[in-house]
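Take a look at the structures below.
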Structure P
Amino acid sequence: MARIAGVDIPREKKIWIALTYLFGIGRTRSYKILEIAGVDPEVRTNTLDDATIARIREIISDNYVIEGALRTDRTMNIKRLMDIGSYRGLRHRRGLPVHGQRTSTNARTRKGKKRAVAGKKKVMK
């Protein structure tokens, strides 16, 4: 099993899919990396030799921020927004949608499960 940036990539999958198991590498970036390395994207991971895997590993480490460093950057950016008190930071702090989505309906993923409002009485006719 090949290890790239501390992650075991799957053996039986095609290499372009296996690279997407790394946090920060999607389909487009995976194809671009393989193009630079001169590797066919349709080749299975277990058929690659150590030199090819080393070349892919080197391209990724030289050109891209992935895994732990990327997660740290993202959390620090969100923390910075909260610290300066920007609108986006306030939305993050309150756990509400950040990018202008509506909240009167939808937004259940960000807001959490519905809770009953205490003290609210039903109107009797």
Structure Q
Amino acid sequence: MGQKKNERRFSDTEAMAKGRMIKTSPQKLNLVAQTIRGLKVEKALAELSFSRKRVAQNVKKVLESAIANAENNHDLDIDSLVVDQAFVGKNIVMKRWRARARGRVGRIHKPFAEITIVVKEVEEAA
């Protein structure tokens, strides 16, 4: 069987977790994802724990899931994990409306986003 178009193969030193249907815009979610890219997982968890952004709690859950996947499914060492990738995508947009003057309508868009976090095991140089 072949590989799907936008499916990526991960090596033995990587683990992944996805968070779907997160109730925020992708732009706001990406601001939080930028803060953890490239960090060690302990530092990334601390960063998310003390972030003032509401969506940081959802990102923290996904990161914890990626760490658990790395430990349980791929037998990786938690202490040597680094956030390799954290990328954000669009999900559905709920469209609502609000009555405005003279029989018109004001559109309201309620966006959802998804985040994918890839953690990677790195060997530390002596």
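The numbers here are math on the coordinates, done by the rules we state, and not lab data. From a predicted model like this one, the values you see are computed outputs, not experimental measurements. Cβ atoms are built from the backbone, for glycine too; each structure is taken alone.
Which of the displayed structures (P, Q) returns the greatest value of distance in nm of label points 7 Å out along Cα→Cβ at positions 32 and 88 on calculation?
Greatest value across P, Q: structure P.
If helix-only ellipticity at 222 nm (-39500 (n - 2.57) for each DSSP H run of 4 or more, over all residues; to 500) comes out at -14000 when worked out from the coordinates, which of P, Q was used?
The structure behind it is P.
If you work out distance in nm of label points 7 Å out along Cα→Cβ at positions 80 and 104 for P, Q, which one comes out largest?
Comparing P, Q, the top value of distance in nm of label points 7 Å out along Cα→Cβ at positions 80 and 104 belongs to Q.
One of P, Q was used to compute P(r) over Cα pairs in 5 Å bins from 0, in percent, and the result was 2, 11, 18, 18, 16, 12, 8, 5, 4, 3, 2, 1, 0, 0, 0. Which label is that?
Q
Comparing relative contact order in percent (Cα under 8 Å, 6 or more apart) across P, Q, which is largest?
Q
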